[in-house]
Structure P
C-alpha cells in the first residue's frame, strides 16, 4: 500500500519589510490583502502543527500543489524553501507552483530556482544550468515533469503564469497539453496521479480564478485517463470526477494547509491517499486530516473511498 500526502496553499510567508519599490506593481493589492486578513488567517504555527502531523503519518511521498507565497517576493521564495526543507527532502516532496508563486514576472534566480530540486522530475537533464552553475527550475516549456515511485507515476503540471490586476487564472498551454498526453500514454499500466494548482474544471470557479484551458485538459484526460487528479487553489475540499476513456477520472481538491479556521469551511486540512500502485484503477482510500483549533493539533476527520 502506497500513501501519498497532499498539501497546498500555505501562504505563510511574510511581506513585512518588503521594499516599497517591489510593491509598486500588482503586488501592492496583494500586500493590502495580506495586511488586512491573510496574515491573520494563514498562521505559521498552524502550518508547523500540520507539518508535524504529516511527518508523523510517514507517507511514502508528499505533493504540494502551489501557492507557497503571497506575492512572489524574493524573500518569500527564500522562506518557502526553508519550509520545504522542514517538510521533507526533494526526493520525498514534489512541488508544482501556484498562481501566487507567479504573481508577477520574477527572474528565475530570484524565484522558482530556490525550489528547483522540488520541482524537477526524475532524471531531468537540465538541472544545474542556472546562473553561476546553480540548479535552476524547469520553465513552463519543460513541464510536465514526471516522478516515478515504484508503480506510481506522479505527473506535475504547471498552470502558474503572471496575470493582470485582480486576476488569478491559470493555463496549461497547447505545448504542455501535447506533452502531457504523450506522458500519460507512456505511463499507462502504472497508477498515474496528475498534480496541478488550478482545478481542471469550471465548476464553482469564477472566470477570474479559472483554468483558461480546462476544457482542453479534460479532452486530454478523456482520451488517456488518469487514476487521480489533485489540485489546490480554492482553499476548499472538493471531490468530483471527469470523463475518462473507460472509467471516470477522480478529482480531489484540498484546503489551505495553514488557515487557522475563522471560517470553518476553510480551516486547515491535508489529505492522505492510500492505494495499491500495482493495481491501476483499483480503490483509493482518502483520509482527511484537519487542524483542531481547540486542541491545537491535527486530527483525523474523515476516512472514505474516493468514488469516481
Structure Q
C-alpha cells in the first residue's frame, strides 16, 4: 500500500472522523486533516476537532498546528501535507486524508497552480466590484472569459471568482489553461477517494445536535477568547465567529446566534456536497442512520482491497 493514498471526505457531521479512525487502525495508517479550520490552535470547539480519545488511537496531523493570527491558504497546506505524506510513508504506513475542505482535496490530487499571476490593483478593483454589484456580477464575467473554470466555481465563491478574473486580466489567458498544466498526487500515487453521505434530514439533525453540544462545551467562552486577539482573515471565516460576534455586540440574543450557526452550517454542508458531486473520481458511501463507524470502515476496506 506504500504507493496508495486514501481520502475520506464528506459534509460536516457525516461521521468522517470516527469512520477514519476505525479504518486507519485496520490499515495501519495515520490521518492527515483535510480541514481548513481544524489547523488552527485554540479553535477546538468551534471547528469540532477530533477528541483526544480518537487522536490517541490513531496519530493525526495538521490539527492545531497554526496560530489563528496566521493566514493559512491552500498553497501552504499543500506544502505541509506533502511533507506529512513522505514522513508517514517512510514509516511504511498509509496516509489517509480526512475532512470536508473540497478545495484542499482537489488541489492536492490535481496539483497547485504555481504561476505568479498577481496584480493587487486588479484584485482590489474586482473586490470593490463584488461589494458594489455582488458576486453574481463577477461570476457572469467569468462565465464569459473562462466557462471551464466557472463550472468548477460556486457563483457565491467571491475569492475564487476574483482570483480567476485576476489571472485572466493579468495574463490574457484563462486560469483553466494554467490549471491543466498542474501535477499533483494523482500523477505519482494511486489515489482513492470516498465520500460519506446520508439522507439530508439526518445530516441536518446531526448538525443541530452538534451545535447544541458545542454550546454546552463552552463555545461562547472559546469565541470570546478568540476575539480578544487578532484573528487572520481565514481563521475569522470559521462558522460561529461572525454569528457570536453579533451576539457580543448586542445585535441579537444568544438563541438567535445559535439559530444562525445551525443555519449557516447546514448551508455549508450543502456547498460541500455540491463541490464533491462535481468530482467524478469520488466513490460515494451512503451511511444509514444507525450504522456504526466500524461497519462503514469495513465497507471502505472492502472497496479498497
Structure R
C-alpha cells in the first residue's frame, strides 16, 4: 500500500545526501514523498556538500577554487549527487508546503534530514516545526501504533528540541538514538579549520561553545544526549564489533547494496543514524518500519 512520507527541510543548506537518498528509496518502494520548507518555497542544498568547491585551502581564490582535493572527499558521493539531481525534478520537491500548513494526520511517516551550514538553523530552530514533530511522535496509524519517524545527523537535534508542553521533555526522552557523533563532528571541523577552509574555520560547527562552556558542549551529540532520559541512551558503535573501523572511520559510506559500514539505531517506530555515510541503511530501515 502506498504511504505518504513528509521530509521537512530548510530553505537552504540541507544536506543533499541525507535528503535525497531517503527520498529515492521511499520512491523506489512505491511511496509518495512530500516536502515542507519555512515559507513554502523550494529548498536548496548546501552547495559545498554537492560540488566540494570551496572546501580546499585555495577555495577562496576565483578559478583556482575549481580545483578540488579535500572537497572531493567531503562532498556527496556519486549516489548522493545522482539522487539529488533526480529529486530536483520531483513535483513535490518543487512545490513544498510551508511549515505552518502541516497536519500530522496527513502523513504516514516523517523523515528529519540534516545539514550543518548556517541556513539549517531555520529548520532546527523553528517553533512551528518543533511543535509539529511533537504531535507527529504522538500520532497513531490505523493499527493504533506510532507512526514511523526517521532522523539522521542534525535532524536528531530537531527531534531533541521538540518538547512536550505538558512535560517539558523531548520526544526522544525514554528512547534510544544515535546522531552525528562528537568524534565525527570534531574531525570534520578540524580538517576544514586547519587544513582547508581556514578563512571560515567554523563551517562544520552549526553551534559554537561560549567561553564558559566546555569543549563540545554545543555539539550534536552532547545536545541530543542532554535531551535523553539517560546518557546511555545515545548509542555508539559497540567497540570490537565486526567492521568497527569501517563504521567509525568516517571515510567509508554505504551504498544501496553494501551497508555494513553504517550504524543505524531502531527503537520501536523511531530510527536514527549519524551522517551521510549511513543514508542507505537508514532509509531502508525507515521503509521497513513504514511497511510493517
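Bear in mind these aren't lab numbers, they're just calculated from the coordinates by the rules spelled out. Note that the coordinates shown come from a computational prediction; the quantities given were computed from them, not determined experimentally. Cβ atoms are built from the backbone, for glycine too; each structure is taken alone.
Consider the structures P, Q, R: one of them gives -8500 for helix-only ellipticity at 222 nm (-39500 (n - 2.57) for each DSSP H run of 4 or more, over all residues; to 500) as calculated from the coordinates. Say which. Value -8500 for helix-only ellipticity at 222 nm (-39500 (n - 2.57) for each DSSP H run of 4 or more, over all residues; to 500) corresponds to R out of P, Q, R. Computing mean count of other Cβ atoms within 10 Å over residues 61-68 for each of P, Q, R, which one ends up highest? When mean count of other Cβ atoms within 10 Å over residues 61-68 is computed for each of P, Q, R, structure P gives the biggest number. Comparing distance in nm of label points 7 Å out along Cα→Cβ at positions 37 and 269 across P, Q, R, which structure shows the greatest value? The maximum falls on structure R. Of the structures labelled P, Q, R, which one yields 0.99 when Rg/Rh (Cα atoms, Kirkwood Rh), for residues 197-260 alone is computed from its coordinates? Checking each candidate, the match is P.
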